[in-house]
Every structure is written in structure tokens, then in C-alpha cells.
Structure 1
Amino acid sequence: MFNGQPAEIGAGFVNATPKNIKQAMAALRAITPNGSTNLYAGLEKGLEGLDSDRSSGIVLVTDGVANVGVTEKRTFLKLVKKQDVRLYTMVMGNSANRPLLKAISKESGGTAVNVSNSDDVIGAVLSATSKLSHEAMHDVKVTITGLRTADIAPESIGSLYRGQQLVLFGHYWGKGEAGVRLSAKVSGKPVTYYSRFTFPDVATLNPEVERLWSYAAIEDLMQQMDIFGEDADTKQAITDLAVEGGLVTPYTSMVVVREEVYAARGIDRDNARRLEKEQQAQAQRKSQPARSRRVDQTAAAFNGPQPSYGNNGNGGSSGGGALGPFDAILMLSFVAMVFLLRRRQGRTPA
């Protein structure tokens, strides 16, 4: 635990026996917080206690409001890269420093989730436990061949855990069949999944993809600026994307005026036309019969069942413990992996 200074509750690693768990719970219930949060010292203390000969992960429960000791984000990022350990963060409180906590969790290859008293706290604990007890994909990369692509967001994928979806946005030029390859490492061993399917010349059923791409691209740029500092070019890129997509950012805002003011001031109603287009597409989708949207049905890249916390991949239940690389991959929900790319012609913005 950490307030002004970090302190260990127990005495290093112990076996997870009922007696030890009971003692640990009693120690946790006896803790009372105070006003300081020396997050850096607490995280540093946790990293120092790890053994080099065992696979370890850290579950961090905090609001991340680092108000004592080291507070610079770059220093936190350097700290979590010192050791090969995943950081699974539970972000608590309305005043939480989410940008810092999400950044250091991603840098370690872990995850960060927001948790409140009204949330499924047990579910969040099970999710963290699952990530610690089952192998994951690291250094994930996706390549598309046969069509020219660009502006893929998120730019860096990082790690993928059991039950986690991968959603990518971007632009492509041309049309026709293209190959999509996902490569990664599981326990240091390379794995690859591949499929081919058709990218359409024109697709009008999901116009919302344009703004979703803008939002994902802005998130990437904001994260870069949060780490490396604000610069004029990145700020302008965020502003241009936000204005084009009708999105609110730290550099853009929405202004509501009376209908006659738009014409008087020569304001183009781009957002109104965009919303009308999206609503028409939504009505069209609603009127169509339900069907699978999976595009790799001819050459399926993933054939495993969707995972659950009590599913061993074969329809039965299983206990804890790491799975083999093949089983771990089957448990990952890549069946639902979606490539949302919009055809882009010339240099016209999406």
C-alpha cells in the first residue's frame, strides 16, 4: 500500500491457502486511507519485490492522483519498462488520473479498467485474474496485402488478452480481395493467423465508421502529445480531425445557435447532413434481416469458441493455471475481430 510512503502488508510471496487468504483480507480491511498518494514509490516498491524466476503481474488499485513524490508521466513509463511485468490497473474515483494510469498500463503491456462502487467489482477481479492465469498475445501486428492502406488506428496494438477484441480503423485505396495477417508472440513463440476476403468498392451501410476512425486517430494523437508534450503540428491535426468529424476535444467545442444564424454567418451544416446520413443507414440496417457480418467465412482465420471465465475452450469448465499456446489462442475472442476500413480516393479526407 502507499500513502505518503509505501509499505508492505505481508511478507513477500505466500501460498494461496485459505488461512493465508483470510489473514490477507483481515489486513486489507484494517487499512484506512489518508490524503497522500505516492504512486511512484508504491509502484517502485511492488516492482522491487518481484522474483526473476517466476511469471508475475501487478494488480494496481488506485485513483492515480499522484500528489507526492515523482509525478512526471515519462518517469512512470520508464519505471514500468525496467521489468518484464504486466500492470493491470483498476481505476477508482471520479477524480482519477485516467490518462496516466492507462498510459503506464499500456506501456507495460497490461490493461486499465474503470471501476466504481456500483460496478461489477467481482467481474473486474475475475478479469484481472484471467489475464494473469492465461497466456496472451504480445507484440501484436496486423498487415494487409493486396491493397494500399494507411492511417491505421490504433497505431500500436501492444498485447491482446483472453476474451479481448481487436478493432482497427483506417483507409484503403482500390477494391477487391486482400490478405489480412495477424502475427504475435505467445510465451515467446511466434504465431500467425491469415485470411483473405473482399474489400468493397463502395460500402454505405455503416457511415459511422468515418467518425469512429476520426475518434481513434485523435486518441492516438492525444496519447502521443500527453507523453511527449504539446506541439503545433499535432494540435492542428487533432483540430482538423475533430472539425471534420464533428467531435469535441480539448481544442474544439460545440456551439448551438438558432437556425437562422447558420445562414446569416455562412455556417455549413455538415454535421446535420452527417447525422441524417447515419440515421438513414441505421434505419436501413434495422429493416434488413439479421445475418452474420463476418467477412472471412470462406477462409476463416479463427475457429475457436468464444471464451468465458469457466470455459476451457471445449465447452467444459476448468480451473486456474496457464494454458498452452494453442489453447490460449483459442480462448482469445478473435472471431469477433473487426477491420473497419473505408475506401479512400486521392487525398480527400475521410
Structure 2
Amino acid sequence: MLKRTRRVALGAILTIAALAVAVSFVSPSLAQSKLNFTLATSGSETDQRSVAMREVFAPMVAGFADYQPGYNGTLFAQGTELEAISRGNLTMSIASAQELAQFFPEFSVFGGGYVHQDAAHQVRVFNDPLMDPFKKKVEDELGIKLLSVMYLGRRHVNLRFPRSERDVQTPADLAGVNLRMPGTDAWQFLGKALGASPTPMAFSEVYTALSTGAVDGQDNPLPTVVDAKFYEVTKQIALTSHLVDLNYIAFSKEVWDSLTSDQQLTVQRAADAAAAYGRLKQLDKENSLADFIRSQGVEIYTPDLDAFRTHVQAEFINSEFASDWPAGVLDKINALGN
């Protein structure tokens, strides 16, 4: 029943996209020069976020804009995309809360361990008025409009060690583990909160680092483990679910302001449709990939989640990050949960 519901939902999203494309073909904007919407992402061409943008977003804006993605950090290096948009050198990126926290420390709340409960909770938070001051600050000070929220998945700890060598049940079991994490302060703190020794590293370098032993492990959702083929160079996954991870579809405010109201509406609908499509596909992948990963010789198990949750939340609440969170915002986020 759940799978049928998801198929119906996906069909509805694609129908909306098709209708939008049909309308765009008869738009007067065809007589004008098309805009170029450039997107930079560290993800691969087959990453679900990339697929959603290419198969849903791009056709919906095709009437007035050419969509030009750059994958694997080839257009702009990971961590530099937001500055590129701000400078006017890039139209779009798929940005994390941790990256935004580099500019606006209060965004670290959305990258805190065990803050978001699930994909639906992410959407409720993003669309709630509590997000308005966050969005406004990004627009006013960075020139970037956050269009929609994309579900990346539940992040888990993925290690080179066989379980017999290191059985991860609590944060204490990660002591001394050289765990690759993205390079921002918020990501590095999360790695420490998990009990590991985090190492900053670009995503494009992780596979090689795992294969050579330069790092002991990495953390990502199961679909990313498969897409990047990390199962070839790791032996175990502890299902810590320490972060229900998200990305924002970030769009140049300067370009947004240059669009007509109808074009703005189309871009917003396209972003929401791509996010919804990607969310459902990602959830389906998460539910189906464990067996495949096990078949590749990787052991998957659930550690003591209460021990991880208690330790990680305490680390965040007692950290300097929490001092940057607006008063009451965490309570508001929690109130939107199940």
C-alpha cells in the first residue's frame, strides 16, 4: 500500500511537470533569448538530487531557461558554491545547512544531531514561519533565495573495519576513528559529537581515501553509499541515523528579481516538484538498498541509538553552536515533530 501511494504521488509530480512543460512551449517567452540557469553540485550525475533537478526542474523551466548543471564539483569546488552565487558567477546550488552556518551561525541548528525527525518533519520546518527570518537573512546578506528543501536521507557511520575488529554500539566505540566529514565547523563538530576524530575532506576524495586507509570511515545515507560505491571499500555500517540530512535548493536572488512574476512562479513550482520527487525516490531507495549493500559483503546493524542520541544532543546543547540559535527555535522545531 505504501509503495502504491508513493507511485501515485510520483505520477502526480511528473504530471505536474509535464503540464508545466506543455504550457512553457506556448509561452511568449520563447520569442526572447533564453536564460542560463547554471547549477553546481558536488554530487554525481546519478545522485538522486541531480536526477530530480534534471528530470523535473529542468523541463519545467525549459520555456524560458536552459538548465546547465556541473557535477562532481567540476563547476565550482564543494563549499564555494554559495559565494559563487553571491558574486553572480552561478545561478543555483544544492546547499547544506552546515554550509550556510559558515555565513550565518544560527543555521547550525538545522544540522544538529537528532534535530530533524524524518523527511516530513523537514518540510514542515522549512515551510513554517519560524524559517522566515532565516530565509530573509540569506536573501538580504548573501543574495540567495532558498526555494525548497531536499531530503538527503538518514546519515549513518560507514567504516573500513570489519565489525569483529570494531563493534560500534555507543559513541565511546568511535574513539580514535578517523572519520571523514565535510570541512565546515558544523560538520566537524558533529563528527566530534559522535565520538570520532573528524577529518575534513571533499566528497570527491572520499573513495580513494577509504581505499588507501587515509581515513577510517565516512558518514552518509545508504543511497549515497551505493551511488558513490563506498560499499567497495568499507566493511560495516552502523545505523546511527545521527542526522536526518537536508539540502536547500539555493537560487540567485539577483536572477530571481529579474524574472517575471509568472517565471518566478514556475521556478518555485519546479523547485518544489523536484524536491518532492527526489524526497520520495530517496525514501524508496533507503528502504530497498540495505539488502544490496549486504550482498556486497558489508555488515549493517543498529547500535544503541539512545546512547548516541543522548550523547550527541548533550554535546550540541552545551556547545557554542547552541548559543547562536535564536531563543525558542529548537522548541518550535520539536513541536512540529510527530
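Every number here is computed from the coordinates shown, using simple stated rules; none is lab data. Keep in mind that what you see is a predicted model, and the values were worked out from it rather than measured. Cβ atoms are built from the backbone, for glycine too; each structure is taken alone.
1, 2: which one has helix-only ellipticity at 222 nm (-39500 (n - 2.57) for each DSSP H run of 4 or more, over all residues; to 500), as calculated, at -13000?
Numbers: 1: -10500; 2: -13000.
It traces back to 2.
If you work out FRET efficiency 1/(1 + (r/R0)^6) of positions 88 and 200 (r between Cβ atoms, R0 = 41 Å, to 0.05) for 1, 2, which one comes out largest? Don't skip to the answer; put the middle values down first.
Values: 1: 0.60; 2: 0.90.
Of structures 1, 2, the maximum of FRET efficiency 1/(1 + (r/R0)^6) of positions 88 and 200 (r between Cβ atoms, R0 = 41 Å, to 0.05) occurs in 2.
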If you rank structures 1, 2 by relative contact order in percent (Cα under 8 Å, 6 or more apart), the highest one is 2
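In terms of mean projected area of the Cα convex hull in nm², which of structures 1, 2 is highest? Don't skip to the end; give the middle numbers.
Numbers: 1: 22.6; 2: 16.7.
Once mean projected area of the Cα convex hull in nm² is worked out for each structure, 1 has the highest.
One of 1, 2 was used to calculate distance in nm of label points 7 Å out along Cα→Cβ at positions 248 and 296, giving 3.2; which? Intermediate values should be presented prior to the final figure.
On the way: 1: 3.8; 2: 3.2.
Going through each structure in turn, the value belongs to 2.
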